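Okay, got some structures for you below.
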Structure P
């Protein structure tokens, strides 16, 4: 683990930019497979971690390039199937539960905020949320 951290620290800004680009790539790939909601971000973060571990093992000589590619492909397939199944479960729930789940996720990522109807207009656009099955 120490060698991983030393390697990461050697070019932290570069590694951070690289991770952001890979995260975007994985999220876009998940979107193309018709995953939605937080599943896009979840699968992207999980693949990012998986790829980081596999890359470290490859660099350390613990696995071959072929094993790296095979394991990365397997990880994508497994995570996609799990995300697809999870997405079905979410959609099969009662509509009110789905709305609450979605609303909770929007709060979590800071996409929605609650304010009282009596609050003064601060110039920020206001969009009302509703659910229509």
Structure Q
């Protein structure tokens, strides 16, 4: 079961990082140009650019975080979260070389904060929820 969880988490993480790379490195920074998103979503994303960075990093780290929410997978999960942080920081830093985009320290911070939020949530789940059921014998 553990190798399957790691494979699923890695596969979903790869898809998420490819999507993040596309949205982070494309020329147009406005969400209005993404045809498949509803207008109310694009308006929100364009109004709160730091929020969209936070949401993106939580979604990217959240999927493998949930799949690997297991005491036995703490080290691989944390390595995965570290990898996510490194890749997101590289994506943000690469915007320095895209003429129509701009580099922002707040984007870097919100990328890291989103991944940390996921890891803290998984740790809380393992400590309080999963541990509670294990103690009850469920």
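What follows draws every value from the coordinates through simple rules; no lab data is involved. What you are looking at is a predicted structure, and each value in this text was computed from that prediction instead of being measured. Cβ atoms are built from the backbone, for glycine too; each structure is taken alone.
Here is how the numbers come out for the structure above:
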item	result
Among P, Q, which structure scores highest (criterion: FRET efficiency 1/(1 + (r/R0)^6) of positions 72 and 120 (r between Cβ atoms, R0 = 30 Å, to 0.05))	Q
Structure with the greatest value (metric mean count of other Cβ atoms within 10 Å over residues 8-15, set P, Q)	Q
Distance in nm of label points 7 Å out along Cα→Cβ at positions 24 and 104 - highest-scoring structure of P, Q	P
Relative contact order in percent (Cα under 8 Å, 6 or more apart) derived as 31 - corresponding label from P, Q	Q
Among P, Q, structure where volume of the Cα convex hull per residue in Å³ as derived comes to 164	P
Top of P, Q by distance in nm of label points 7 Å out along Cα→Cβ at positions 80 and 112, largest first	P
Comparison of P, Q by distance in nm of label points 7 Å out along Cα→Cβ at positions 40 and 56 - largest value held by	P
